Structure P
Amino acid sequence: MSLGPYTSFIVTSYLATALVVGLLTAWIAIDYLNQKRRLRELEDSGVMRRSGRSATEP
């Protein structure tokens, strides 16, 4: 398959896009783990979620 005179531009663009998507995926995964850790720390310290209470509790 020949991409003509623009081969280097096309390949570089695809590689850059793959890198950006990979970095964003890693960032989301790391942030998810950090949020779960922070939530676990809050629950361990006694802080409760609002959704964890019943409707009759103040």
Structure Q
Amino acid sequence: MFGLFKKKSEEQKLQEKYKKLMEEGYKLQSINRSDSDQKYLEADAVLKQIEALKA
């Protein structure tokens, strides 16, 4: 309850964005493969940003 108004760190925001992109890519796999690949590339870029923050 006390963490209700706590701001998210940059890493947490990027992790949520990564998860969202991966889910969208998974959903697009059966519909449009090229769009799915694009989402996975965007997710990979976000993952690299997360790793850069950790280092």
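Of the structures labelled P, Q, one was used to calculate distance in nm of label points 7 Å out along Cα→Cβ at positions 13 and 37, giving 3.9. Name it. Only one of P, Q returns 3.9 for distance in nm of label points 7 Å out along Cα→Cβ at positions 13 and 37, namely P.
State the single structure among P, Q that was used to calculate Cα extents along the principal axes in Å, giving 70, 22, 14.
Working: P: 70, 22, 14; Q: 43, 29, 8.
Structure of origin is P.
Assign the value 0.00, calculated as FRET efficiency 1/(1 + (r/R0)^6) of positions 5 and 45 (r between Cβ atoms, R0 = 25 Å, to 0.05), to the correct structure from P, Q. Answer for the origin of the read-out: P.
Which structure, out of P, Q, was helix-only ellipticity at 222 nm (-39500 (n - 2.57) for each DSSP H run of 4 or more, over all residues; to 500) calculated from, if the result is -24000? This value belongs to structure P.
Just so you know, all these numbers are worked out from the coordinates, no wet-lab data involved. Note that this is a predicted model, so its numbers are computed, not measured. Cβ atoms are built from the backbone, for glycine too; each structure is taken alone.
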